[in-house]
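J.: Next come the structures, one after another.
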Structure P
């Protein structure tokens, strides 16, 4: 499964609705975002630090894909 599909699956597990467009704004309550980030950490065996998250806008599928992709081993 592609990274984008995996991230969309995680979002679907934790949100009421995921927009069809990957560039559309996600409406994610703060607690749900924490759960999404924890699920992404578990799914991809990553750990996000406070430094990783500082100033980052994770409000679209595209943004989440770029965020996770930048932290995956090459």
Structure Q
């Protein structure tokens, strides 16, 4: 489980997860996110109702890419 690998040196994470993912349960992302917070690792989590296992497979319906860009700007990684 990914959440067991989190330490204080884990890099910041921007997480997205579709609620209808049939391959990876949304609980996996929730546990990983909670572990990041416990170790004070900067993280942001967005759960979308649809998207299946690969957000890139269809037409983008949600603004996750724009949210990620804003997160990267706020983190000082891009302008």
Structure R
């Protein structure tokens, strides 16, 4: 069973869905790009799937990227 916990717009036709699932007794976090095809949402082959125990590290890395992005010149040497 997969439970979607968040949807984040990516573009006018795509979104990233963050979901929780379990496979072979391991809890997983999945971040997958979904797109609209023929008026219906469809999952794509673009995704990241990792054990839930690594989710805090990923969340920290994303927040670090957000902080750098807020500075405005973070990508300049």
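None of the figures in this text is laboratory data; all of them are computed from the coordinates on show. Fair warning: this is a prediction, and the values are worked out from it, not measured in the lab.
J.: Using Rg and Dmax of the Cα atoms in Å as the calculated read-out, with 11.3, 33 as its value, let me know the right label among P, Q, R.
T.: P
J.: Can you spot which of P, Q, R the value 19 was calculated from, given it is relative contact order in percent (Cα under 8 Å, 6 or more apart)?
T.: R
J.: From which structure (P, Q, R) was helix-only ellipticity at 222 nm (-39500 (n - 2.57) for each DSSP H run of 4 or more, over all residues; to 500) calculated, if the value obtained is -9500?
T.: Q
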